[in-house]
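**Q** What follows is a group of structures, each given as structure tokens.
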Structure 1
Amino acid sequence: MYNENDAIFYWLWLVDVFGPGNNRIWEVLSHFDNDPIAAYKALQEKDCKYITKSEYKNVCNTFFESMYDLMDYCNLNNYNVISIDDERYPQRLKEIFNPPAVLFCMGDPSFINNEVVLTVVGTRKPSDYSMEFARKICAELVKSGVVLASGFALGIDSAAHRAALKANSKTVAVLGCGLNVNYPSQNAEIKKVIAVHGAVITEFFPGTRPEGKNFPQRNRILSGISLGTLVVEASQRSGALITADFAMNQGRDVFCVPPADLFDQRYAGVIRLIREGAIPTFSHLDVLFEYYENFSHKLVSVNPFSDYSSSEEFFKEKPYHIIESNTKQNSNLKVSTEKEDNISEEKVFDFSEYSDIQKAIITVLQNGGSLTPDEISALTGRDISSVLSELTELEINGDIIKNPGQRYSV
């Protein structure tokens, strides 16, 4: 049997009366010191002056006893029902305008309070450039200790969740429907896996269908639980822009992956965000740089300042020369760095582990010294978007370095 004085049932009743995401809940509660029990008792009075006639009709048609049935269903399906006054409720979410009064969860979201959480959003049908970048940057962020949150949609959202799961890392999925509704159907199988490695959360009651109006509401939760939001690809009408706008209004950081083509309308939303002050993001280091000072204890095995050092030694270009190794297949190249006639380090390339475009990039850098992406594109005959993508991966792997003036060398 349930205790009728348990506040969770009153929170559920209020959400059922006003609807999930309706700020009227907080307007009415403000008259009762945010006490849901006091609000419930007052709203039972016919002459209640704090609600409209249509809201009072909802009050009369919403039965408190049905909240017990709802809780029975959630318990049967191992759903956690967490009100805003529950210690498991994400602290950052409490700080936003119109926070959800109740969250339905698969898994325990309390870990969110202690992690560097970054929301990753983008289109459901990304370009090859954006999808490849999303996979790579998400993999590096997870490896660095960042917890990724996303909206469980196809495309960029799925890339973020799968990168986390592949690394056995926590991830947070925020739904625009009930927990028991499999949307999108292609992701149904990984919902339980995410719950084990993190949390699946929603403010919508079980059984709620994924209607279009739900997703803008969902997006304020996505940005609200995170320190920042990374937009990978967005057109001018993309829902990802709603999440980014929420993040800006909530005082959170907004990161944007630079477009592959300035004239491609698929990136028009990203261009707008960068103009408005979003942080251009060329690799995971751009994200880590923002948070390392305050969260270095959470960001493991990384040196996020390696790309941002202002020391004279760092910016000094280093002379390289190539020594061809005496192998039967002549496929390994030994690259050595000389300073004052002393070899300080050497790098061995096993070209069997590189793609054709990566081999081409390394070869022209070996022969040309320090080159810009445009020069590399011209010398390799590859389009600039592919070159930029591969340069990012080679830099992350430590095969090349980026010098002042956006020039790269081995």
Structure 2
Amino acid sequence: MYSGKLVFAQLMDHLPLHTFRRCVARYPGKYPPLKFSHLDQFLCMAFAQLTFRESLRDIVTCLNAHQAKLYHLGIRGSVARSTLADANEKRDFRIFHDFALSLIATTRGLYRSDGFGVELDHTAYALDSTTIDLSLSLFPWAHFQSTKAAIKLHTLLDLRGNIPSFIHVSDGKFSDLKGFDQLLFEPGSFYIMDRGYIDFARLFALHSAQAFFVTRARSNQSLRRVYSRPIDKATGLRCDQTIRLTGVHARLDYPLQLRRVKFYDEASDQQLVFLSNNFTLPALSIARLYRCRWQVELFFKWIKQHLRIKAFFGTSENAVKTQIWIAIAVYVLVALVKKRLRADASLYTILQILSLTLFEKTPLDQLVTMADLNPGAAGLDNQLKLFD
């Protein structure tokens, strides 16, 4: 019989604690960490994400029901509702923001050689945002409209592994284009976005950074055809053109030529028109790249369904951002463990198994193997397959 660590402790062993301590030291605060450390706070909130807890009282009740095992989980301090609430309220959320970004960097390295359906030597990102509605009376700092509040998650998703490489949490009024301004572009990388991000001055700044973009064209876009390349209509392509913008402002904001690709999507019976500043990829690859943008929509749906980022345990801005960044850290941690253990099971399946076995002493790699062999697991998440 295995007499080693609990499953929760085995999972947390994959955390780079030296990095976590550096993040804590970077943002010293007045809230005393002696009886309830920053790591205790992180572990309690991670436990809440992994076991789908609904409230602070729910978290504390479940943990205290296993009081004798808390030390073996890595939680050294006593867990009380008021203590956890105060920690989320007063400890700087940037500790968990920086730690999540460090985990993201490590995990992206593990997925760097993965494919995503398009043959591409460079990194490809999908850019989008999602809105989480809140109560205006409880979250007045996140004012969105006259009668409600909201926060937005502006996300840049690395398509190799579906790992978020950038996330900016803002109030609901923060526009997508302002989120676009937060990005640092990587030369040679592809940025895939919808029409909400069309601002030709910003797209020209992306081009000037030697990066590439693929986006949908607006239906009323003023342009002039310069050249047409031959296409194979059997593939769904309808045109592959070099164009210039002719709108009064657009031609000043983007003075260079662009590529215009029209594609007929038989499944939806739609004609889709794409704009790009890349002239070397095959036209069909441009269309396929845009189709990959759907992965960021799946990412938003996935985290809203399987992580606690819609119902919050605190109402202050700091508490909300703390919960979101710990949720992201947990998502990335499970993705990291999946890759390190070479598991074929989906992320959904792994999370479901973890939620029921955190207090057991089964070896973590054995649990993942059992998930791989479960013939019924594959059909549980056919809508949200991010890590298959």
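Computed from the coordinates by the stated procedures, all read-outs in this text should not be read as laboratory data. Predicted model, so just to flag it, every value in this text is computed and none were measured. Cβ atoms are built from the backbone, for glycine too; each structure is taken alone.
**Q** Assign the value 0.50, calculated as FRET efficiency 1/(1 + (r/R0)^6) of positions 295 and 367 (r between Cβ atoms, R0 = 41 Å, to 0.05), to the correct structure from 1, 2.
**A** Values: 1: 0.50; 2: 0.95.
Structure of origin is 1.
**Q** For the read-out relative contact order in percent (Cα under 8 Å, 6 or more apart), a value of 21 was computed from one structure; give its label from 1, 2.
**A** This value belongs to structure 2.
**Q** Give the label, chosen from 1, 2, of the structure having the highest value of Kirkwood radius over Cα pairs in Å, for residues 63-142 alone. The partial results should precede the final answer.
**A** On the way: 1: 15.7; 2: 17.7.
Once Kirkwood radius over Cα pairs in Å, for residues 63-142 alone is worked out for each structure, 2 has the highest.
**Q** Of the structures labelled 1, 2, which one yields 23.2, 75 when Rg and Dmax of the Cα atoms in Å is computed from its coordinates?
**A** Source structure for this number: 2.
**Q** Could you figure out which one of 1, 2 the value 2.0 for distance in nm of label points 7 Å out along Cα→Cβ at positions 15 and 359 was computed from?
**A** Comparing all candidates, it corresponds to 2.
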